[in-house]
Structure I
Amino acid sequence: MTERLVPDGLWELFQRVVPEAPTRPQGGGRRRHGDREVLAAIVFVATTGCTWSQVPPVFGPSGATAHRRFMEWSRQRVWAKLHRLVLDELGARGELDWSRCAIDSVNMRALKGDLRGPNPVDRGKYGSKIHLITERTGLPLSVGISGANLHDSQALEPLVRGIPPIRSRRGPRRRRPAKLHADKAYGNRHLRQWLRLRHITPRIARKGVETSQKLGRHRWTIERTMAWLAGCRLLHRRYERQAFHFLAFTSIACTLICYGRLTN
């Protein structure tokens, strides 16, 4: 089970970003469970959507141990570093296509916690949004979390700034796409000018100009990526109180998507 959820390649990458385990100066104490077994338990929770108490004993560590290690690694930004490291490996192989990128968001119910707001469709139900930027083939480059009542256009600038400098097959690291595709929710003059100042050509739909057929010609890949994220069942509905924990699970899902391309 552990080797299936955490293959050798992913484990080698994880070892490069996980901090060393703390040691007790006085010695003694309980034996610390291995990081690979704990990582497998965390991936199991993310992909199946079960609670921490439902983690099967086959992994070794208990659900409480996996949850405690998950919070520890989330505070140390291990998941974002792992996602960036997988993107570096893809970039070094020339697997990332920077000619076109797309941005979009998806809503889900949020039962509790911060960074949630009334759903614009049904304001009696509170929810959160996952904001995402993908490259041309649909691999996630940048991800963010907000309340469901945040307008999509307000997330564009933070997401574009959040794209890390990624290795290329040749030449310097790259973090800016040539073009950025978006729907009509992002269509305002300020965002178009902001993208042009950063040498990014905006391809944002305009009301009464672009047809639905032209709109979906290049943006269907990000819709497919949203469906890939749904494979991480924990993202169907937000149960985490703290938004950075929910963002950590989103980063894990993005890492698994990118690692799947790395092994193909």
Structure II
Amino acid sequence: MSDGVVRYEREGPVATVTMNRPEYRNAQNSAMTYALDTAFARAVDDDEVKVIVLAGAGDHFSAGHDIGTPGRDVDTTFQRRAVLWWDHVGKPGGDQRYAREMEVYLGMCRRWREIPKPTIAMVHGACIAGGLMLAWVCDLIVAAEDAFFADPVVRMGIPGVEYFAHPWMLGPRAAKEVLFTGDRFDARRAYELGMVNRVVPRSDLVGETRAMAERIARMPRFGLALAKRAVNQAEDQMGLRTGMDSVFGLHHFAHAHNAETSTDSLGGMDARSMRDASGS
């Protein structure tokens, strides 16, 4: 996997999985989602890999879901691996949206959160909406000073992205501010909120992330897996999984409302209008 929409590289105990659609700011289509899943599975199955780093090629980590590039593949069937549900292609209305988003967005993110090896998101530039989902499923986040974050989908009338971890990643009040305003927040603010572990100069991002990964890799593999599972289970006891389920229903109610009252399920918004509204 040295080319295509995802690159995979291993150096010693560290595997780096890189989103590779830089011309579209690493917007996530289904092809990228399934390629990410293949890369993560490869790293899990490789006994030499102790830590996985998720990165983005080009100037940005990820601008979110692909809602408007020539490679948008919303009507394409891919092998299903995250959940047992029927294929979305050819289904009407909410059936299509629910099946696809439960698989490629919520299902895949939940699957990746349970990867038994430590994962580190190495974030620079934009980390918007669906980009937040990819960073949040990782155990640690190292951000460059130029990184910025936002979930602006309330502008579409939708109450946040599908993997709704906002109250756990940001705290309830900051989560409301981020959603209510749709505004960006920078890496320093993300650090203050506890969402990011480290903020480093852009020139040091790869080196600092690599050093952290190598330090973690010196710990026992099984101990790391159990420690990760312990924290994830504690988060779930604090309501993360059930809260996410309930908000996924609200998310799709919003899509249905948009489809009935506007031109489409996105409330008439597209990638350009979302970017212009947010100033990004």
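No value in this document is a laboratory result; all are computed from the given coordinates. As the structure is a prediction and not an experimental result, all values here were calculated from the model. Cβ atoms are built from the backbone, for glycine too; each structure is taken alone.
Which structure, out of I, II, was relative contact order in percent (Cα under 8 Å, 6 or more apart) calculated from, if the result is 17?
Computed on structure II.
Of the structures I, II, report the one carrying the highest value of FRET efficiency 1/(1 + (r/R0)^6) of positions 204 and 220 (r between Cβ atoms, R0 = 30 Å, to 0.05).
Looking at the calculated values, the largest one is I.
Given structures I, II, which gives the highest value for distance in nm of label points 7 Å out along Cα→Cβ at positions 76 and 108?
Comparing I, II by distance in nm of label points 7 Å out along Cα→Cβ at positions 76 and 108, the maximum is at I.
2, 10, 15, 14, 17, 16, 14, 9, 3, 0 is what came out when P(r) over Cα pairs in 5 Å bins from 0, in percent, for residues 52-163 alone was calculated for one structure; which of I, II is it?
Going label by label, the one that fits is I.
Could you tell me which structure in I, II was used to calculate P(r) over Cα pairs in 5 Å bins from 0, in percent as 1, 6, 12, 18, 20, 19, 13, 7, 3, 1, 0, 0?
Of the options listed, only II reproduces it.
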